[in-house]
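Each structure below is given as structure tokens.
Where a number appears in this text, it was derived from the coordinates with a stated rule and is not lab data. Computed from a predicted structure; not experimentally measured. Cβ atoms are built from the backbone, for glycine too; each structure is taken alone.
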Structure I
């Protein structure tokens, strides 16, 4: 029998392009946002259990300068040794996710805003570089915060942007394009939405 509840990990990635493989994930952050059993939700301090890595870019991948500029990361420095090898980063991240799940006696669930972008990079990297066990979230344990917001607030997906959400739901933390800081900010939004009647 699977554990009776989920532990939600908020994720954010910074990349140098729109899709994994042809472009690189240069950093990512994970933090524990809370846990729930389908009926109740308990928020966590998102700064308490975190994971962050900067990665070396893929050797034959391209780079979109506009995408790179968003993160402010130095791609050349990451390639020259400042970034972790993807194999090391993804194995360490998988171990972190599994340790969090074991501590909570729960199944890990990835949450992101929007999930489609962050999940595509994380899943691809976990499968490509995570070793035999691959993605600790499996292929489907993920929840889109944007969709959750649309359902909670009553907006169509196309109009579900943070500027249209009630201020009380938003995090008081700034959005900085630092992957861990943004994962933490996003965890606040997720918890606020989970508690929103």
Structure II
């Protein structure tokens, strides 16, 4: 790994790659979603994940994107602005022998300015210090990135306010674990 980045490791907890371990780059802002939270999230999504087209906008460790593929998502687009992170994500895709992960090194704002390709599920787990969930939700909605009944998963720091949702969205589930508040919203139209 380049740039003196240290490697961490996480385990895929369900699906066809259950128990497989993948490495991730331990850079500032990279916070792998813990096993317990991933298990809860994918229980929430169990009837939506098979065949779903997913966007993991702040991929970091790749925990959510690779977990989605392991559980039957048809495609996951993973974006991150770090070259070391995207290099490791590509290495993990090769290790898992999947061509269903499209990995792009880019800033989330720049990605959302492109021509939209609607997604069924979006994972929004930006670095906590950005406090920009509301902005990303608005961009996803106004720029045409969401399928009619899209599910949007969000993580934020415990104690931080929930973002205001775009018109037609509603909160579906919300929980807290440690320093993380995590929630699932559904686009209602």
Practice task
Using distance in nm of label points 7 Å out along Cα→Cβ at positions 37 and 69, single out the structure from I, II with the greatest value.
Solution key: I
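If distance in nm of label points 7 Å out along Cα→Cβ at positions 21 and 157 is computed to be 2.2, which of I, II is the source? Kindly include the intermediate steps, with their values, before the conclusion.
On the way: I: 2.2; II: 3.1.
Comparing all candidates, it corresponds to I.
Using the calculated result 0.90 for FRET efficiency 1/(1 + (r/R0)^6) of positions 109 and 149 (r between Cβ atoms, R0 = 25 Å, to 0.05), pick out the matching structure from I, II. It would help to have the intermediate numbers written out before the result.
Values: I: 0.90; II: 0.45.
Of the options listed, only I reproduces it.
Where is distance in nm of label points 7 Å out along Cα→Cβ at positions 29 and 165 largest, in which of I, II?
For this comparison of distance in nm of label points 7 Å out along Cα→Cβ at positions 29 and 165, the top structure is II.
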Completion exercise
Value 27, calculated as relative contact order in percent (Cα under 8 Å, 6 or more apart) from one of I, II, is from structure I
Practice task
Please state which of the structures I, II yields -11000 when helix-only ellipticity at 222 nm (-39500 (n - 2.57) for each DSSP H run of 4 or more, over all residues; to 500) is computed from it.
Solution key: I
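Assign the value 0.94, calculated as Cα Rg over 2.2 N^0.38 Å, to the correct structure from I, II. Present the calculation step by step, with values, prior to reporting the outcome.
On the way: I: 1.00; II: 0.94.
Comparing all candidates, it corresponds to II.
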